[in-house]
Structure I
Amino acid sequence: MLQFPSEPKPGTHVVRHLLAQLRRHPKRVVFTEGEDIRVIQAASRLVAEEVVAPILLGNKERIRAIAGEHDVSLKYIHLIDPPKASDFDLFISRVTNMARYRSAKNLSPAEIVSRPQYFGALMVQYGQADAIVGGNQITPAGYFRALLNTIKPLPHVPKIFGVSLIVGPHLKNLGGSGLLLMADCALNPNPGVEELSSFAIETGKLAQHLLGRKVLVAMLSHSTKGSAGTPDAKRIAAAASLARDKAQKEFLDIDIEGELQADVALDPAAAEIKLPAADVRPTADVLIHPNLDAAHITLKILRHVAGSQNYGQLVMGLSRPAAQVPRTASVEHIFGTAAIVAVEAIKYHQLYPQSDF
């Protein structure tokens, strides 16, 4: 049998804390592309850790053959082949009644539901799974399209966006608890003031849920507190001000600062020099980037140059927990992302009371 380490790598106390939460409240996570040895191995490990009840979508015989070839146990892993599922006709009727699909001419409702990314999203939307993970074998656009067309959005979030989680015990100043959340790394090329403020609030609430304490959200710029008076810097400053107002009105225990340069946000020594009148500052737990280019480039450098472990994207702004993993994802990436999105599901109705969860 394939042997897994007793804890994920890198094995920080933050990840162990999240797994401990899940052992008390295990969740059902559906994987849309189950005919992938990485997904099968991650699912087996989730079962071994007793944290998630995995559901793998795909051809059952093919999944069993892949697992057998690699000597991976499928014990307690539920396999579903969408076209042969007992809920297939029910989901067809649901899709037929969805206004957004009535004008679809290229695909019939049956063809839509037979696609694993749509079937999995329908499972989550209608309560047959607690969270969804996919994207490991299809393009991000195809996966995101299935989520956005199937799962209801949260009415108070103006744009769907993505959050990546970074872990790197060897890296100095990486989050106040060794976990750093970054947004938006997935979807919005040039978000406006309203969108950026929403990213700050929603990611701050998620960080607080994961870490169990007050968190610091830094809204990044090339400028710190007016050091550069460019339109982009003023946009970030305006977004930070709006986010602080929202946090105060919602009585959220979240600190939001901006505009800040990255070194000021992450390195207390740099902050002491550039903000000499400020109190001793904690390291930021959340980084909100000014645009998609900045966020995506930062994410790739941290992963491929600095050697950090990243998880996600968590897809924020939907009424159900969802995550997208890249086609280059490792088993660890898939395992950790599934665990984190399952932790998100534990108190999802408290994080987002406006949803109909």
Structure II
Amino acid sequence: MEPPWWRRPSTLPLVLAVMALLIVVVGGSIRINDAGESCPEWPTCFGTWHFVVSEDDQAAYWAANPDQIDSRGEDHRYTVFQIFVEWFHRMLVGVIALPIVYNVLATRKWRGRYGSTVERAAQFSAALLVIQATAGYVTVRFDNADWTVALHLSLACIFTAGLLWQHMAMRITEGASWAFLQAPAPFVAAQSVRVHSMTAAVGLLLVLGAWVSSSAGGQYNQSCSVGFPDGWPKCQGSFLPSLDGPGIFIQMIHRFGALLVGLVLVLGVSNLRMASKQEPGSAELVKLAEITTGIWMLNVMVGGSYIVFAKVGDFPEWLSLLHLVVGVGAFLAAVVLMFATRFAGAQNNTSSGSGEQE
């Protein structure tokens, strides 16, 4: 009899993936609360290990450390809440480090059951956490430059994806009877490149969105104006606006990127559906592709709502956070689709090998 889910070893990487998602959400909250530079150095914050830093203490710190003055200038003061959000984000990274180390040690002990590949996956996650922490330092060092924010988010998503892969691999070894594992070998072989392309497209859009949202501190959010339809789906009242205005070029790159990714997803799902009619048993993979595309469509609406419901100089930042969360969800859904395809292919190869030996 299979033990309950909370006693399965495969639950550990799943819990870690949920924790990683929480870190991503808190990281997004830093941006929407304009707290990206509220801890001027790393790993301490205003020279302390806590978040209660008064305005007088901030002034004293700037006076003693003029080289740490950020882009807002030495007269700017952060609220305790802003400092707390940044501090809490860093604390979560420290908290997850302990179970990540345990994950490495546990998979070494479980090598006989789950194999060395799962052990290497745990080691990969541990190494990536160190790299991610380094990227956090770089982000602070360069005052949240757009490329550092995009790098930080990308690494966080890869970190989460690695944990999901480990969970899926361990569950399959434990005997999980997921329907996608029965996908026919010809279907998997023919559609593998398409599935990988869909995942890569969603990943690139996520990085592009992070770059756009952090460019010039987000001050280009209203470069396309606001409201419906002049702000969205149009920009400055036109579907093909002049690119001379500040930030319009950046905004249009993001929008056209979303459109191209949408075409890749819609065409990909269409082709998968057509192919599945000839290969019974592949419906589960098609369903995963449809879920990925559906989440992408939802995120397009969330992103549009951010512009539609905005007022000049006043944006509903909770929608910006939701846009990030749904975007990450679309990427992880695409990653699960890609992993499912690869596991189905591996399962087919194993079955073929067993048949040949018999």
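Match the computed value 1.11 of Cα Rg over 2.2 N^0.38 Å to one of the structures I, II, and report its label. Could the numbers behind the result be given before it?
Working: I: 1.00; II: 1.11.
The structure behind it is II.
Given that helix-only ellipticity at 222 nm (-39500 (n - 2.57) for each DSSP H run of 4 or more, over all residues; to 500), derived from a single structure, equals -24500, which label among I, II identifies that structure? Kindly include the intermediate steps, with their values, before the conclusion.
Numbers: I: -13000; II: -24500.
The correct label is II.
Where a number appears in this text, it was derived from the coordinates with a stated rule and is not lab data. Source: prediction; values computed, not measured.
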